[in-house]
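Next up: the structures, one after another.
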Structure I
Amino acid sequence: MVRSRILCGVAIVVGLSSLTSAGDWTRFRGPNGSGISTDSEPTPVSWSPEKNIRWKTPLPGAGVSSPIVVGNRLFVTCYSGYGDRSSQGRIEDLKRHLVCVDRTTGKIQWQKSVDAVLPEDSYGGMGIPSHGYASHTPVSDGERVFVFFGKSGVLAYDLEGKQLWHQSVGKASDRRRWGSSSSPILYRNLLIVTASAESEAIVALDTETGKEVWKQTASGLADVWGTPLLVQVDDERTDLVLGVPYEIWGFNPDSGKLRWYSEATSGDQYSSSVVAVQDVVYSIEGRGGGSTAVRAGGKGDVTKSHTVWSGRDSSRFGTPVVFEDRVYYFSGSVATCTDAKTGDRIFQGRVTGSAGGGDDSRGGGGGSSRGSRSGGGGGGDFSSPVVADGKVYYVQSSGNVVVLKAGREFEQLAVNQVTTDREKFGATPAISTGEIFIRSDKHLYCIAESAGQ
């Protein structure tokens, strides 16, 4: 059922030459949001506070945004001054930070602080205390880094920390006052920002100047917390695809105009992100939302013509990862793998030695169960699984990192920790040339084999 329609939109665009390099992880979940590292270097199977930790760097504040990798630099956002469970502080003191870290040494090269634009959503209820005020992952084109700080706007910096521009994309709040978390992405010379809570809009900004190029508004964007991705339909067409309540939408990224939509999940909110392999878009949502695969392209309502399969899988906040025709997702301590072509269950297994933050109500022991599809209760972990070196990595809120062998059988390789201290982990890892970068509410960690220990 179509729940809302697009209201307005305009556009102009020219090309952008990216200066990023192979091995860089420049946006949320890496290359086009796939969550897959294509590097050939081996990544570690096991680590501990005494093993395979290359460095550990204190951060100036908390956050669940993910780190990104640009050459020899890491960028990560944080917040401080307000919104701590032990000492809430004053909302007037809330600040966001962009931190640049030397990849080799872990030393902070520079950091920039941004005062919060008030009134900001207060630290209360279900949403903000769970993820805080730094939930949007930065994005980089190799010569600039762009950050989205919700009501405090969008900012661009050069790689040495010089602020280039600052642009507001709205100052409203979502109806639940859960805050926003969608991360910005790049398309040619456009920075595309999903300002769901701030203005119920997707906004495209010129990367050079920060000026608005197009803006597309729709009431259905009010309950969106996921990040869009770009899907190449053919040699001449690319779609900007986003999951929204009840549907998947495909836009023209040059103009912001809606090209197609497809009925998808049944939930009245969309907390995760879609992922694509070639032109097929995969969606798994929580709270009874279900799962679907739909082929991008077409015009108007493509539900009947473009739906590949639909199911009842549920994973709440985490975005699935699709690797070698298999879809992997987690809910609490339960890992599930389905066939990307059919949606049929390949296996479901319970991770041992872990402490997931979510509801394990789907059950499923450690074996394999083919053919059936079942719903689930979701989970409280915010991280999404990623794949590198034939392994699936998943960070639980407890700090446990589950490592599975990527294959058709459930094979747990390890459950690791970077610290025995109480730290909260909500970010998805970044992986680059054999190194895994994980952030908590207190530290940024580099994990690698043969770390000289």
Structure II
Amino acid sequence: MNKTDQATPESPPGTAVVVTGEDAGRVAFAAFVGTALEWYDYFLFGTAAALVFDRLYFTTLSPVAATMAAFATFGVGFAARPIGAVIFGWLGDRIGRRPALLITVVMIGAATGLIGLLPGFGSIGVAAPLLLVLLRLLQGVAVGGEWGGAVTLAVEHAPPGKRGRYAALPQVGSPVGTLLSSGVFALVLLLPSDSFDSWGWRLPFLLAFPLLVIAVYIRRKVEESPLFDELLKQDERAKIPALDVFRKAWGRLLVAICSALLGVGGFYLLTTFTISYGTGTLGLSRGLMVNATLTAAVVEIAVIIVVGRLADRLGPGRVTLWGGLLSAVCAFPVFWLIDTRNPLAIVLAMSVGIAVLAVAYAVSGALLTELFPAHLRYSGVALAYNLAGALTGFLPFVATALLKASGGNSWPAALLLVALSLLTALGGFLGERMRVSDNVTSG
């Protein structure tokens, strides 16, 4: 199937929309700031699930069962994300990209801050894990609408021929969010163990409140997408965008989901699961594993910036294809290096593993936005990305179960990473042939 196939949806007709590099840069930066906050909040939960939630909220379970329960709670957020994609996809495709993004950033910032105030099992009993799950659900719903809107807004303001680099800027929010969350956790881990368990771990979550104020201030200054303004003038909006995506663009949706699997699921295998695996199975220090994640996040930033520009020349689908294949090749060597228990080898392994999966992740925004026409774009992108998240969000849980079944061996996790990588490569191969274009001119 290619982009001229009559069976695929086409972009709505209309007059050309003029965009400028200055406007595009400002909008992409605002998208980056909000996305960085979203992922800071989201990644905090993953790190805390690996380090502290099992002991504070699931104290009645055995150590392995408590870890699996913490990861199951972590996965609940991914299961909720498609709900957010439907809700905020409707809002973004019917009312506007900008109001949807303001609501999502407030929701996730508030939910994260409240986690920092949540008493443990010892204080309020079973209500503690139940409230933790509820706040995680709110996080998931908010993130379900955030990323799709951020990349949609950035791409729809980008000059033609430069969508890859502008779509990559919101992607930088992911490693920056990781950097912030891992960095703050690395600092609080310097506290004595009793202090960390009682109040130290809460500080990174409470920091979400002031960060939220900054993100809202910046996003309020962002103008609405010029393409959405054109849709309003032409009355080309879908009544129920998510339904139209499933009815008229289901093939594109499947391809988009495949192309996004590695950037979501692979990342959590190499961070959330690996932190738990290193500390629980290999007996490594929590500080080492968190710092290795910190180093990998710095490497990921550089990869995203470079690869985003490369996508403008080669096409995001081709870059996704090669990124998926490269990640499949590196999967087993990465876990072999971690199994050495050597600190330098572990830092190298996590840096290489994150770097290669970041190749596909860097261009995911550019590819997904060009798989859907403008009147279905917010919903299509959000659904694809978050269904990929729902399918892979329980991978740390699955990997932990397989780890126990295999007697503590890492090869099941490596095999899972290979499968994700090959599916993503397939998505990139097909996606490059299904891209649509908008009627946009530079100013």
For the read-out helix-only ellipticity at 222 nm (-39500 (n - 2.57) for each DSSP H run of 4 or more, over all residues; to 500), a value of -24500 was computed from one structure; give its label from I, II.
-> II
Comparing relative contact order in percent (Cα under 8 Å, 6 or more apart) across structures I, II, the largest value goes to II
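Bear in mind these aren't lab numbers, they're just calculated from the coordinates by the rules spelled out. Everything numeric in this text was worked out from a predicted model, so none of it was measured.
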